[in-house]
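Alright, structures below, take your time with them.
Taken together, the values in this text are just the output of simple stated rules run on the coordinates, not laboratory data. Remember, it's a predicted structure, so these values are computed and weren't measured experimentally. Cβ atoms are built from the backbone, for glycine too; each structure is taken alone.
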Structure I
Amino acid sequence: MKLILTQEVANLGTPGDVVEVKDGYGRNYLMPRGFAIAWTKGAQRQIDSIKKARSVRDVRDLGRAEEIRDQLQALTVTIPAQAGSSGRLFGAVTINDIVAAVTSAGGPEIDKRRIQLGNPIKTVGVHQVKVRVHDEMWADLTLEVVAS
C-alpha cells in the first residue's frame with residue numbers, strides 16, 4: 001500500500017514522503033491516526049505543498065533549534081524518584097517525567113516524541129538523554145535522578 005506521510009513517523013519517514021507499507025499497518029494504524037493519507041496520482045500536488053511548507057519551516061526553525069539545543073545542553077535536570085537502599089528505582093523514569101522536569105526546571109518545551117531513551121532509567125545517578133531538536137540536530141540532556 002502506498003501512502004503519503006502527513007506527520008513524522010519513527011523509522012518510516014517525514015511529512016511529504018511517499019512510503020510503501022503493508023496493508024494492515026497503513027489501514028489500521030497510520031491512516032486512522034492521521035499519520036498518512038492514501039496515495040493517488042493527483043496527490044503529487046499535496047506532496048509538493050507539504051514539502052514546500054516543511055522546507056520553509058525548517059529553514060526558519062534551524063536558528064531556533066540551535067538556541068533550544070544550547071539551552072538543553074546547559075541545563076541539568078533533577079528528577080526525584082523512589083528508590084531502594086541499593087540505588088535501584090521502584091519503577092523507571094518515563095519520557096513524560098523527563099518532559100515535566102525540563103519544563104519545571106525552566107527549560108524549553110519539548111515534544112515527548114523527540115526524546116530518545118536507549119535503555120530505561122532505573123537507577124539513581126546522572127544519565128544522558130538524546131533529544132532531537134531538528135532533523136539534523138541532536139541535544140544531549142543531563143538528567144540527575146535522586147532518591148526521594
Structure II
Amino acid sequence: MTGDIPATEALAEREVDDHHRLIEAWLRGDAPRDAFAALAARHAPGFTLHGPDGDAVPLGPLMDGLERAHGTVPGLTIEIRAVRVVEARDDLVAAVYEEHHDAPSGRTARRSTVLLVRDAAAPGGLLWRHLHETWIVPPAV
C-alpha cells in the first residue's frame with residue numbers, strides 16, 4: 001500500500017459513514033427531495049453494486065430505484081463498523097466494512113468491499129466506483 005495510510009483510512013471511514021448517513025436519511029424520508037443529487041454525485045460513472053443476493057446493478061438503475069425509495073423505510077438506522085483500508089494506490093482506495101441495518105421489518109447485516117476513486121471535486125474527496133456486499137445476517141423470511 002502506498003501513501004499516508006492513517007490519512008487514507010480516516011478519509012475512507014468518513015466517506016463510508018457520510019454516504020450511509022445520506023442513504024439512511026433518504027430511505028427514512030428525513031432528507032429533502034433535493035438532497036438526492038448530492039447522494040448520486042458520490043458515485044463514479046460506471047459504478048456497479050453487487051448486492052448480497054447476487055444481483056449486479058449498474059449506476060442508472062440503482063439511482064432510479066433509490067430515488068423512488070425516498071421515505072420507504074421510516075425508522076431505519078444504519079450502523080457502519082470496522083472500516084479498514086486494504087489497499088491504496090495512486091487514485092484508488094479499496095476498503096472493507098460492516099453495515100448493520102435496523103428497520104421495523106427486522107435487522108440485517110452485510111460485509112462490504114468498496115473500491116473508491118480519489119477525486120478532489122467529490123464531496124468527500126472520494127467517489128464510489130464498485131461495491132460488493134455479502135450477507136452476515138440476511139433478512140428474515
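Suppose distance in nm of label points 7 Å out along Cα→Cβ at positions 77 and 93 works out to 0.8; of I, II, which structure was it derived from? The partial results should precede the final answer.
Details: I: 0.8; II: 2.6.
The correct label is I.
semi-axes √(5λ) of the Cα gyration tensor in Å, for residues 53-132 alone computed as 29, 12, 10: which structure among I, II? It would help to have the intermediate numbers written out before the result.
Working: I: 29, 12, 10; II: 24, 17, 12.
Matching structure: I.
Work out the source of 21 here, i.e. which of I, II gives that when relative contact order in percent (Cα under 8 Å, 6 or more apart) is computed. Intermediate results must be reported in sequence, preceding the final value.
On the way: I: 21; II: 27.
Computed on structure I.
Using FRET efficiency 1/(1 + (r/R0)^6) of positions 61 and 85 (r between Cβ atoms, R0 = 35 Å, to 0.05) as the calculated read-out, with 0.15 as its value, let me know the right label among I, II. Could the numbers behind the result be given before it?
Values: I: 0.15; II: 0.75.
Answer for the origin of the read-out: I.
Hey, distance in nm of label points 7 Å out along Cα→Cβ at positions 37 and 117 derived from one of I, II reads 3.5; which structure? Working shown, then result.
Numbers: I: 3.5; II: 2.1.
Here the read-out was taken from I.
One of I, II was used to compute P(r) over Cα pairs in 10 Å bins from 0, in percent, and the result was 10, 31, 26, 21, 9, 2, 0. Which label is that? List each step's numbers first, then the result.
Working: I: 10, 31, 26, 21, 9, 2, 0; II: 12, 42, 38, 9, 0.
Of the options listed, only I reproduces it.
Determine which structure produced the value 3.0 for distance in nm of label points 7 Å out along Cα→Cβ at positions 101 and 125, calculated from the coordinates; the candidates are I, II.
Working: I: 1.4; II: 3.0.
Clearly, the read-out refers to II.
Comparing I, II, where is mean count of other Cβ atoms within 10 Å over residues 29-36 highest? Intermediate values should be presented prior to the final figure.
Numbers: I: 15.8; II: 13.1.
For this comparison of mean count of other Cβ atoms within 10 Å over residues 29-36, the top structure is I.
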